[in-house]
Structure I
């Protein structure tokens, strides 16, 4: 898993040559609305690129459920993201999108989704970017995120993502040396991992560039470290969440608070962060900040993602857990296959 984390910059650069790009080039949509349908590691790319899309006037939403929302604008591009191609929630969204005759774009390595995209029936085919197979979905983030950006560019919704991807890859390559195993136990991610070992990690995110990264941290701690985690965004958490931290003394050593911060933070949120730290300091075993690196929204967001990916591996190692298997997910899928179909 550490090797896969280190490969994130290579995946980003390699996304420019994914099969299927030629099929998308030059397409047009009636509007600038996009709905990405996916689950788990196949959906997080949508949240991570939302700031970049918003800056370009593209309204990108993420649907992590069966079917589609009822309020989609006519002509909304439905992006179907499933690394395996067999995610049942995403295939249900495909069926509903076809019923509504919405434009489609697939992001997958195979399975039923790829077969549907390449169907031979009249009107059944739709564009698909084919991702390299054989990876855990959460470890294919660079492929799926790059594919999403190139797909949106093909529909003339975004300018070429090449400059953003190149700068992000350069930053991540530099940070591999700082955060990866070569940094040793004194590295920042390894140090924070020791504070998080066998503790519940609470993630507070301070800006649009960090909100998606918080979701990624949570998922990586869940799947890689087999550890629970929780995330909440500023400024909303100041209207509810902070009141809930009145723990008995015996429980305070079981929680760690990590603040994920980036350059797009509102000045008033910065003030809220400082006050919140003072109010909650005694409720946690440790309070740490992780700041984004880079000069573009994508590089800053992905620098936070990379930090969390390494952290989750180090927590897994400290806890004696293998980060690769996700046994409970596999068992759940087996039971669903045996049960009645919806």
Structure II
């Protein structure tokens, strides 16, 4: 699988932009603030329906315009395919090979990709939500059922929280049942993904660093950590019981305190939590190792070669580790790199 061509219309600073790519390594050089990251942002948007630089899709519309669209031509399973994504304040549309879809989630799985970017430091240093997102994006691009359950969980939790805030118990059982059913699937899949990422990440950390540290990932399910090696019916029953028992206290605070939205992925090096003890170099190596592990896992799950996007490779690693990463590119299929360094 590879991306052959990209067309941007009113996307960020591009009123119009046409690009063609190599099926192997593509290096995008130039000074800062000249649109290099925007190209990666557009590719990642085609993969996931979201940006890695902003949570507001409206920010992607060029100043003075009212909408944008992105066209792509890509090769998958040996067949040329076309994709268009358009966005305005009133409409979101995905057109894949002349078939239209009304939701950006329809993009997930079409062009699987992994990105390394400067803000990735939040995976190690940031709040638990950043680490949950690592697992969520991996699973969302390879398991449509995961997207279904995660969406149903979020929807049901919003309804339950509304009832908790209004001190209303009527119909709350039905929302708790839906939450428990979705939570069981989400947690089980996250725990399995964390195990696989940890195994692969340890290998890549050693490859990049030649160091003696051991990288470990541990998924901690809030209220269910001792049950994540069981099955969905067991987890479903556990969550239903917890929601019922915790309901009086949660009515006092007006929100749900137990479930996948509170879970944590703990990253450790030699048994010490990386968030507190890792040096800057260790953190960057950890992030690169986890992103490479994410690529491996997506490759296994989808049987495709995911796109690898690296924004500002000069910021990611020191010279020695950067060379080791570059040497690894030949195994990654199509790679897109931005850099300000003429030597990279």
Structure III
């Protein structure tokens, strides 16, 4: 599996994009619209020329004296819009990437039965499978995916997301995946980078990124977070009567807002009540319970639906926190 190394700067309309990133296995970049995610892919693919250095396993694509054109970089690129040739069959679209592996890739993406169909006869999910197969037909050193699933409906998106992960593991191609869908990034990637106005705020394995966010932006962008008032002392925080430790980057003294995930809150009808239930939203095996604390704060807890079924609107309940560590930011 190849290693892509990128360290470059690129002036954009709103800010300068500055990135230092090593990509091994699968890395996903997430962030709000306009954070610079797609510009990273364009720079790596050679569609724009930043200043800095880009190399794949020591093969230099960009430095002060070198700029390899897109066709001279070992890159497979898949866009949201598929970009298939409408007049060619599925088989010939894939063969346009490289003829040696057509049969294998049609089989791997489960589209062999569509070999003689044209793109206009395919569903969105089928067209995206063709686009992925064509990109891999080049036997690229790195596969670049630019929001490839955002045009698909929810069920097909999940199916194809899991398929991309399966194929990536089987084929072993180094992959850089850009998406605005956090769940998609956490499910597909070995490491996830969160971009904010042209910078990487944090890059880490999905579980670490979610449980131990390095900045307020990461904590609030990735997943849901409650903001609970916290009293700080001796490198710890007290919230809802529970003492917890602090993540690096937290305030250390005074009063702040602890960012607490919904699944780190317990809601029970037993014990001394400190809140009332506002609503219960059933989401299948889990439910989200919104409560108003006695001090007026609204919080959301995520519980097993079996436990949430014991709760009703306006019911007095006890809300407790069971986070082992929290990030505390200025309130």
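Structures compared: I, II, III; top value of mean count of other Cβ atoms within 10 Å over residues 109-116, i.e. the largest, recorded for II. Kindly point out which one of I, II, III the value 19 was derived from, the read-out being relative contact order in percent (Cα under 8 Å, 6 or more apart). This value belongs to structure I.
Bear in mind that the values in this text are calculations on the coordinates, not laboratory data. Values in this document were obtained by computation on a predicted structure and should not be read as measured data. Cβ atoms are built from the backbone, for glycine too; each structure is taken alone.
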